[in-house]
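Next up: the structures, one after another.
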Structure I
Amino acid sequence: MKPRRQELGNKNIVGNKITQLRQEKKIKQKELLAKLQTKGIDINPSSLSKLEGQTRPVTDIELKTLAEIFEISADDLLK
């Protein structure tokens, strides 16, 4: 994975945690996109990248689904 070139945004507080969890579990963005789509979340690669970079807000449904995928609580994502 390429190193992040720019500072994180301020549109959400979970993006950096999502990136960290994804990398710990050795899941590529493409794989995470597929998992989200199988759970009914239609998100494109650019939107996921922006979510992780904290330059776009995360919806409550996305937050809930991401927590399910990573098998943690939504509260843990928000910490």
Structure II
Amino acid sequence: MTKTICKIGNSHGIMLDAAFMDLARLHVGDQISITLHEGGSIVLTPVRQAIEPKKAASVARRIIRKNSSLFRRLA
């Protein structure tokens, strides 16, 4: 895919079309990590937030509570 660097206000940027955003699972406002390698290669990597342990425990407790009879039958 070839893109052209364009002027956006006082900065420069690359416009990404909707199909590309969908394929990369990116949304407006998402953060990306930019890495510059020797030779000028630029790699963009989405920053995906991991779930916090307290939130994970809370969600797990809620799911177990909601499906307790099912879990008992499966055990």
Structure III
Amino acid sequence: MFSGSHRSPLSTEYTQGDVTVTVDIKQTFRDAGWELEVTSADGQVTDWDLTFATDREAYDEFLYVVETEGIEVFV
């Protein structure tokens, strides 16, 4: 039985240059979408209002933002 939240194995710390952020991808309910949250070293949290069909889509969205806007957008 599914209870609580399920954290994706794609959740990780991600470093680019001298900036490190924590990428947290989780699913709160079994059939719910995957939620994406990025936390900077100083505790600034960025979360998405939408959910993703898979944890891979959530992680790919994070990578897209890093590639197009830079990791500094999260600090």
Calculated from one of I, II, III, percent of Cα pairs over 18 Å apart reads 66, and the structure in question is II
Value 40 of relative contact order in percent (Cα under 8 Å, 6 or more apart) was derived from the coordinates of, among I, II, III, structure I
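Hey, helix-only ellipticity at 222 nm (-39500 (n - 2.57) for each DSSP H run of 4 or more, over all residues; to 500) derived from one of I, II, III reads -15000; which structure? Show your work: numbers first, answer last.
Values: I: -15000; II: -10000; III: -6500.
Derived from I, not from the others.
We did not get these values from a lab; they are worked out from the coordinates using the rules stated. Please read these numbers as outputs of a predicted model, since none were measured by experiment.
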